[in-house]
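K.L.:
Below you'll find a set of structures to go through.
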Structure P
Amino acid sequence: MKICLISNLYHPYARGGAEKIAATVAGGLREDGHEVFIISTKPYKNFQSLKAKKEEDNVYRFYPLNVFYYLNDYRHNILWRMKWHFLDMFNLHSYFIVKSILKKEKPDIVMTHNLKGMGYLIPYLIKKSGIKHIHTLHDVQLSTPSGLIIYSKENSLEQRIFLRKWYETLCRWLFGSPDIVISPSKWLLDFYTEKGFFEKSKKAVLTNPVGLRQAQALKYSPNETLPLTKAGAESKGLRLLYIGQIEEHKGVLFLVNTLKDLDINFELHIVGVGSKLELIKNIVQGDARFIFYGFLEREKLEQVFYTADLTVVPSICYENSPAVVGESLVAGVPALVARIGGAAELIEEGKNGFTFEAGNAEDLKKALQNCFVNLDKIKKMKIFAKESSEKLKLDFYIKSLKGMIKD
């Protein structure tokens, strides 16, 4: 089959896990013998950026005409962002660019991922073109423009204001009912179903595939105690790992503040970049227990996983299915995950990880202390963590996807 995959971001442009999933799925489909081309975006450079250009790896990129590029939203105030969101929803420039590409390539199937920043007229275009449409959900962006619902602020003004409700209604109308809607978590699918989205679509929960190389993961022995620190010194305490955006809603600030005064022997290794990075570095300045890596390419990221005792996912926003949870399990590393949204759906308590109440510092402390006291058990859990990741393998995802398409 000839398959078109549309994602607002695609390597090397990235913000979170959704674009990594899109790239992983594209690779899996190609390995399965399908012809795949990608439509995505790029920042504005000059007038030529407004035209779609086919680049290597069969990727079409263009700059969707708007007041700023999607990845630069944090630089602008709320009034500019409101204007951007309105233009984005009805982006005729994107509509006609994508239309011309689909007309030229004539795909059998179009698979869409996050479309924020490309325009919400695209689902209508696909339906009008008569092409089978599969949409994969990644977050709550069709309900709230920011894509964020913060724990304990579910009934905040931002969530109750009439503009958000109008936005949600428009998104529901513009997206309509794609042929198939895939959600990586039951929580997210229920979230949209309860709001009346995708009423006529065939819906399925299919866990995101993990892009870590299985061969690399198999090199790790559960009994190894390899150093995680840059200096190479082996730690005798609890080696914790945080991977993700260094932003408040991801809970990393909450995690650091909770750990700072915790009386256990630990190291927290922080991988990622974001607007709160310098703030966190200042908070823990001079504390050797906190080690920062910045951004790591996939190959180095894989190596970091295999020497950690526990990956911590401390989100304080409603998550779908954080990619880092699956990556951790594939690497044979148990995870300690906040119970919020669908974040902890992959965790079997006490078998491949643990959970705690989101935003609750005392509950997190108790969980960390328990992990420290039972460090030997944590190391033994690595075997089951890896075994529990079988359903996260790419070939399982592609096989399930093909089954949905044939039905």
Structure Q
Amino acid sequence: MNRALQIYREYPRDFWMMILVNFVDRLGGSLLFPFFALYITKKFEVGMTEVGGLFAIFFVSSFIGAFPGGALTDRFGRKGIIIFSLIATSFSTLLMGFVNEFQFFLTVAFISGIFTDVGGPAYEAVFMDLLPEEKRASGFGIRRVAFNLAVVIGPVIGGFIAARSYLALFVIDAIVSAIVAFMVFRLIPETKPAAPEGQEPESTAQTFKGYLQVLRDGKFMAFTFVCLLIWLVYMNMNTTLGVFLRDQHGIPESGYGWLISINAAMVVLLQFPITRRIEKSPPMLMMAFGSFFVAFGLLLYGFVSTFWLFAIAIAILTIGEMVTVPVANALVASFSPEEMRGRYNFIYGNSWGISFAVGPYLAGLILDNYNPNWLWYACGIIGMLAILGFLALHWNTQTKPILLTQE
């Protein structure tokens, strides 16, 4: 109890309020998202290729939403952007649950993606604003604990609900988004740093032009590209794995939900001590180390065929996830000037967005047309490329420990 109280006092109160907000938001999303591909293939009787196309549409709409979201976050602040995103997402998610035609579903999904991701850079910027520099890596680790505590609960409940009514998942997720918008309004202050005294604020046009400065940051862009490779591998856990296990091994939705909950439970129990252990280590080496476990965990699915071995593979993958995700977030914070955090987060966020757009489509082509195990072999190969990329970045940039500022 004393240890928990000590940890609580190490971080600002507003940080813990934001952790609470993110926990509730994640709980709603974790009811639905792990079963999204299962829902699409079952509801509309389409293959994984079409599901991959849907995720590509999500990426395009995500880009359209997050691009102004990142700039407007830096120009006007964080809070209003987040609230708008949550309310709009609530309505669009609810509408998706009532659509019965796949073509119309694609249209609604496109609109939903815009609204969902317009607030993404603002979310990330709030945490960077609230956390002192030396607490960022461990603070992002705590956020992942809260996220995954929600995921421990969400997929198990979502699996049982999905077996009875997928519509209920959409309705509940929409209600949760509305609740979270109210929580942000009541609990979270505006965190945008004040401009230095005497400095003229940027115009809106100058703010958007600032994206060119981010793109000219060669070290950051190289880091973002290598992250894209490992997220391209990692995204299979939440998109194609459930369909693969159902179609190739007869694992039902509830079984897949338990595997996802193993992943989340490990993060809840181990994320914070792992982050504490590695926060003074060279970050690019830690990215390479974690990428090995992510790639190896997914590669195993091409060779095993029993549930307990599936669980072991998830556990190995999770070790890599616990290393790479918070370290990557801390690195983004160290790369970005405080007045450009929204725009840096938008560019980095595309490493996730592109992976979730391209990955499911390519995975769907393999699952629908070739030996499905080749998907996991490809994960191993791409993961190896990511490992080599992070090692090259370590040797060429000589990044400092995570808790220090990137020069």
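Rule-based calculations on the coordinates, nothing more; no lab input. This structure is a prediction, so every number in the text was calculated from the model and none was measured. Cβ atoms are built from the backbone, for glycine too; each structure is taken alone.
K.L.:
Comparing volume of the Cα convex hull per residue in Å³ across P, Q, which is largest?
P.N.:
By volume of the Cα convex hull per residue in Å³, the leading structure of P, Q is P.
K.L.:
Still on this structure: From which structure (P, Q) was FRET efficiency 1/(1 + (r/R0)^6) of positions 175 and 271 (r between Cβ atoms, R0 = 25 Å, to 0.05) calculated, if the value obtained is 0.35?
P.N.:
It must be structure Q, since only it matches.
K.L.:
When mean count of other Cβ atoms within 10 Å over residues 303-310 is computed for each of P, Q, which one produces 21.2?
P.N.:
Here the read-out was taken from P.
K.L.:
If we compute distance in nm of label points 7 Å out along Cα→Cβ at positions 7 and 103 for structures P, Q, which one ends up with the highest value?
P.N.:
For this comparison of distance in nm of label points 7 Å out along Cα→Cβ at positions 7 and 103, the top structure is Q.
K.L.:
Which of P, Q yields -27500 for helix-only ellipticity at 222 nm (-39500 (n - 2.57) for each DSSP H run of 4 or more, over all residues; to 500), as computed?
P.N.:
Computed on structure Q.
K.L.:
A value of 30, 15, 9 was computed for semi-axes √(5λ) of the Cα gyration tensor in Å, for residues 319-390 alone; which of P, Q is the source structure?
P.N.:
Label of the originating structure: Q.
K.L.:
When mean count of other Cβ atoms within 10 Å over residues 247-254 is calculated, the result is 15.2; to which of the structures P, Q does this value belong?
P.N.:
Q
K.L.:
Still on this model: Out of P, Q, which has the highest value for relative contact order in percent (Cα under 8 Å, 6 or more apart)?
P.N.:
Max of relative contact order in percent (Cα under 8 Å, 6 or more apart): Q.
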